[in-house]
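What follows is a set of structures to go through.
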Structure 1
Amino acid sequence: MSHPLVRVLAPEEYALVEGLKLSEEQEKFLPSRLAGERLFQIWGLWKGGRLIGFIEVVGNPPLLWIARMGIDAEYQGAGYGAYLLQAVLERLRLRARITEIRAAVHPENLPAQHTFEKAGFTPLPPIEGEELVFTYSFR
């Protein structure tokens with residue numbers, strides 16, 4: 001895998017996220033835009049001038065949440081999701097006011113659970129009937 005570009009999307013690029021062709025499996029677990037949550041940033045993964053993935057981060061420092069994450073179906077299974085997540089964590093680590101980032105994952109979404117654990121997230125104790133919450137500390 002050649003290293004694609006990771007950068008924050010400009011507001012006029014947000015519509016490109018909705019244009020990604022996600023796999024049916026990924027669509028099943030991807031929430032719609034979180035109403036009421038303060039958008040912090042949307043990070044894009046670019047390959048050959050084309051947006052192929054994104055991570056939407058919401059909340060207020062010091063605690064942020066990964067609200068949505070997706071990789072275009074054509075590029076899934078090649079490590080791009082892990083690459084994008086690691087790159088975003090490295091960039092957020094440089095911001096002094098951010099101490100923790102969390103992600104809520106559907107209990108049946110095993111690929112996402114694996115991706116977050118591989119990136120260094122740890123699961124919080126599960127609550128029956130709720131999504132699993134993974135946390136990553138910058139301290």
Structure 2
Amino acid sequence: MSPLGTYQTVTTYGKLLHVSGLGPIENGAPIVGIVGDDISLEEAQRAAQRTMLMILASIDESHGLENIERCLRLTVYVRGNASFAEHYKVANGASDVLLHLFGGPNLPARSALGVYTLPMGLTVEIDSIFVLRD
């Protein structure tokens with residue numbers, strides 16, 4: 001996956017693999033909107049799930065998923081309206097993918113944050129840190 005700016009999508013430092021913030025794409029177009037206004041909680045969860053699948057595809061392309069031990073950290077940015085307070089539920093859409101892939105004991109530490117805006121009007125953006133196998 002090619003970055004949209006002057007940065008790398010995936011970088012490594014030792015055994016740590018850092019993935020830049022990515023957002024959801026569906027049918028070739030970004031999923032955009034504000035959770036609580038024009039995007040439902042369920043749609044936002046699906047956007048987070050699609051974003052995690054994109055992250056995993058980027059990792060597979062750069063290093064191969066078979067070389068990943070686990071996800072260490074997620075930061076999930078949710079573009080919600082002023083009254084939206086269920087950011088953690090949106091983030092579960094991404095975490096659930098990792099749960100199925102790596103199992104419960106290997107779930108990452110996570111932050112879920114509400115933001116006013118995201119690039120291209122995205123609903124969700126996620127950055128992450130993974131650990132490479134020895």
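Structure summary
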{"read-out": "Structure from which 25, 50, 21, 4 was derived, P(r) over Cα pairs in 10 Å bins from 0, in percent, for residues 51-98 alone, options 1, 2", "value": "1"}
{"read-out": "Volume of the Cα convex hull per residue in Å³ - highest-scoring structure of 1, 2", "value": "1"}
{"read-out": "Entry that produces -6500 once helix-only ellipticity at 222 nm (-39500 (n - 2.57) for each DSSP H run of 4 or more, over all residues; to 500) is calculated, selected from 1, 2", "value": "1"}
{"read-out": "Parent structure of the calculated result 1.9, given that distance in nm of label points 7 Å out along Cα→Cβ at positions 27 and 75 is the read-out and 1, 2 the choices", "value": "1"}
{"read-out": "For relative contact order in percent (Cα under 8 Å, 6 or more apart) computed as 38, the structure of 1, 2 it came from", "value": "2"}
{"read-out": "Value 13.8, calculated as mean count of other Cβ atoms within 10 Å over residues 19-26, assigned to which of 1, 2", "value": "1"}
{"read-out": "Among 1, 2, structure where mean count of other Cβ atoms within 10 Å over residues 43-50 as derived comes to 23.1", "value": "2"}
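Values in this text are rule-based calculations from the coordinates and carry no lab data. These figures come from a predicted structure and were not determined experimentally. Cβ atoms are built from the backbone, for glycine too; each structure is taken alone.
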